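K.L.:
What follows are several structures.
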Structure P
Amino acid sequence: MKHLKALVEHHNADTRPVDKVTITSLEKKLGFALSAEYMEFLSESGLIEFEANEM
């Protein structure tokens, strides 16, 4: 995660973090819990947009 954060900051990419309520709703819809690492990614970065390319 530290490396990803550094790349996002270095390239001035936009992020759209996901709130806890949305993550919990997703887990309920999927029927399983997300990993702690993926939940951290979603809550800190969510969607990463760089030069109009969404990842």
Structure Q
Amino acid sequence: LLLRLYDPQDGEILIDGKSLRHFRLESYHHKIGIVSQDTFFFNDTVKFNITFGL
């Protein structure tokens, strides 16, 4: 729901007090990201794994 792939059938999602439906979808998608709770490492050096996200 937070990615707005679907709109809620009841109620609404607010961001800074504004309904998510008032945001332009394309603009909103450029400003949101997802970080997984599952961690993983590449089979490489420690340096590579640390610098991969930079």
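K.L.:
Can you spot which of P, Q the value -5000 was calculated from, given it is helix-only ellipticity at 222 nm (-39500 (n - 2.57) for each DSSP H run of 4 or more, over all residues; to 500)?
P.N.:
Working: P: -15500; Q: -5000.
Computing helix-only ellipticity at 222 nm (-39500 (n - 2.57) for each DSSP H run of 4 or more, over all residues; to 500) on every structure in P, Q gives -5000 only for Q.
K.L.:
Using the calculated result 35, 22, 14 for Cα extents along the principal axes in Å, pick out the matching structure from P, Q.
P.N.:
P
K.L.:
Also, quick follow-up: Work out the source of 1.6 here, i.e. which of P, Q gives that when distance in nm of label points 7 Å out along Cα→Cβ at positions 4 and 36 is computed.
P.N.:
For distance in nm of label points 7 Å out along Cα→Cβ at positions 4 and 36, the value 1.6 is produced by structure P.
K.L.:
Of the structures labelled P, Q, which one yields 3.5 when distance in nm of label points 7 Å out along Cα→Cβ at positions 28 and 44 is computed from its coordinates?
P.N.:
Q
Every number here is computed from the coordinates shown, using simple stated rules; none is lab data. Quick caveat: nothing in here was measured; it's all calculated off a predicted structure. Cβ atoms are built from the backbone, for glycine too; each structure is taken alone.
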